[in-house]
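What follows is a set of structures to go through.
Values quoted throughout were computed directly from the atomic coordinates according to the rules given, and no laboratory measurement underlies them. Since this is a predicted model, take the numbers as computed values, not measurements.
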Structure P
Amino acid sequence: MPDFGLCGLTHEKTLQPVDWARWAEDAGFESIFIGEHSHIPTSRESPFPLGGELPYYYSHFFDPFVGLAAAAAVTERVKLGTGVVLVPEHNPIHLAKQAACLDFASEGRLLLGIGAGWNAEEMADHGVAFADRWKVTREAVLAMREIWTKEEAEYHGKFVDFAPLWCYPKPIQAGGPPVLMGAGSKFVPKRVAEYCDGWLPLDGMGDLGEGLAAIREECEKIERPFDEIQLSVMVFADVENPEKTVQRIGELDEQGFARILFMVDPELDRDGQYELLEKFKDLAAKFA
């Protein structure tokens, strides 16, 4: 049976991360994942990846680390995930410390979902060229692993470069929090195999079976056990057609996805989201 969690974004009109976390823990859900956009430039050209106009709430995202820290303070078991943190928009030393502190404070419950972002204008405001975003992401993750695991850490790359340093606390989880790649392009399998602990795709954005096969192939090339890869997937559940959703979850489970994350509709108000969460609970109960 897969573990079930929640994923999406929170803003001033929705349930807050503390609400998600309390509900998830009481309902027996495994995790909550919260996304990130630092801001949205008013003058923008990047097309919205899901098509159509960019929804208004994309400029209202709650900061995931602040939200998850608050959630950690009121829970004991539920895992706390970024879904996803936009790595090129962070200083890697600062991001490593944020992640380590949250993992330490939550007693080892952080799951670090990562991405490189799609909004070129947003990225430019952080001083990163769109063409360099994945190169920056790779170096940042490798550098963070050095910080998490070494008493004296150093890293020397093209985009991330620092001399030996001390940075504490270290994460509770050995090796640092699991890094889950939240992307689905043809380049993802190699990236997952090289520097991530898992894959976190969005169901419906590409063939997941092909993606799994490609990740397995890339793991074989570097002699890494494929079984090490944590498989999570974000799902838009059709709560009005539960039989269809249950069938799809069963298919994902058979493919090896051990964590199913229900996407919470950010256009619903607090009461509407609570009603939706109860429907998610009913769906998960069918796999008990």
Structure Q
Amino acid sequence: MIQSMTGFGKASLQLPTKKITVEIKSLNSKGLDLNTRMPSVFREMELGLRNQISQRLERGKVDFSLYVEVTGEETTSKINVPIVKGYINQMKAVIPTADETELMKMAVRMPDALKTERDEIDENEWKQIQTVIDEALENIANFRKDEGASLEKEFQLRISNINNLMNEVVSYDAERVETVKTRLRTALDELKVNVDENRFEQELIFYLEKYDITEEKVRLGNHLNYFLETLNGTEANGRKLGFITQEMGREINTMGSKSNHTEMQKLVVMMKDELEKIKEQVLNVL
């Protein structure tokens, strides 16, 4: 079963003093393009986190976000008391009669009046956060599977349409041969020359062989079947499906150039339209 590269997963956890929320979004991409956003305290865990995400998601433009919302009374910012006192004393020396309350308001706005104490990672807390990350990854994986199921139905419909159109093209083949024969015979009659019938038949066969689409029909049929087989495979196969559509396009184009028949060419255009719809969606397949 195929998976889409488009997906979204979210999970959250309420700890005693903070709420942890993890969001993962992904879009289609040729490889894995991972962007992470998280508080600086967790940056040392980023490498392991990237490996974890790459193993689960494999491909796609992935945005990973880890949000920490403080819900308790703890804060990492503290008043730098010696610095604030120093500012107040300096301002008193300049304006001895200034109100101390106003001086305090001014002092806390000065550089270095607040200091931020760097948190250390709590191993138990990180283990809990890890479970949230795993849950978010599982959610986005399920989202991708659901999207993949929708894509699979779309592909099966388009492949069936191409197969039906190909059979319609072939149904005009006998009519096309008669049309070519009639056109050549009429042209020769207008020239009013004597023609060796054996030579005429030989030239006609040679002419028709150049426009024969039997090989293209067989190869296109094989490509259609191979596409469906690959679709039902268990491994990530978006790139392989893309290669198969390229081969399908070559056979359809050759069939169109050889058709030399109005109705056949119309059907070939319709086949190309169906194939383009497949190509657009294949870009989203993992």
Structure R
Amino acid sequence: MINVLTIFFLIVRIISNPIANVFQKKLSTNISSLVINFYTYLFLSIISSFLIFSQDISNILNLEFISLVIIAGFLCALGTICLIKAINIGELSVIGPINSYKSVIGLISAIFLLKEIPSCLSLIGIFLIILGSKYIFETTTTGFSLNLLKRKDIQYRLLALLLTGIEASILKKIIILSSVEICFSFWCFTGLFWSLIFIIIFKKNIVIKQNQYLMNILLISLCLGLMQYSTNYVFEKMNVGYALALFQLSSLVTVFLGYKVFKEENLIKKIFASIIMIIGSILIILN
């Protein structure tokens, strides 16, 4: 039975992620996505360091747990970098609804890895997602065609989708082995670790001279912190598939914010298309 607190954190999850995307898009015109990601995880790690001290982690620090948090941190850090690159290049109201394709990726992977045959409802769901995305991409200069795959924003968004989709399943396993709070703390620490590795590899300058940029990154950190903690809480209380289906509602918030903040056009058509894609995603995940 879903309680009031679960509904609250579900709403927080749906709203906080699009708000973070707005600040990421604004900031990414002046600062590298790698640097934004590094400072985001740095702020989150500072906050979560106070949280982890109150937790008993002595009985969970085994090879399985450590391996899972390192992999989850890598997937999330790289996925967030790809997402920031995507929303920097493309329209927020176009990039957001693509999240519905996460369920299609999961369905296709199940065919090849688990030999699962999709049901009629799943096929209808795929059709609705493709139909909805057709309406979305008709608002762009590229239109709905294979040329979409040549666009950098779409490439980055699909890669982010794949990485975070795998991460979601790993996070559920980490929560089962520990708790919501411990999972959140280690998510912050390993995200910081991998962000620093990427900074070193690509030799990025992490000096930020304007305080306003740091304030924006702090706001991003708070939004993503709320997003991740609420995600972990909902994962603990609900089946991952159900949760991911409900998370798709955030695409409506993203479309509205793209229209309101960045003056992106075709609001009604994009909302209609997003609803179609959400229904399609729900049919696939909940089938």
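Listing for the model above:
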read-out	value
Computed 42 for relative contact order in percent (Cα under 8 Å, 6 or more apart) - originating structure among P, Q, R	R
Which of P, Q, R yields -26000 [helix-only ellipticity at 222 nm (-39500 (n - 2.57) for each DSSP H run of 4 or more, over all residues; to 500), calculated]	R
Parent structure of the calculated result 203, given that volume of the Cα convex hull per residue in Å³ is the read-out and P, Q, R the choices	Q
Kirkwood radius over Cα pairs in Å, for residues 176-215 alone - structure with the largest value, from P, Q, R	R
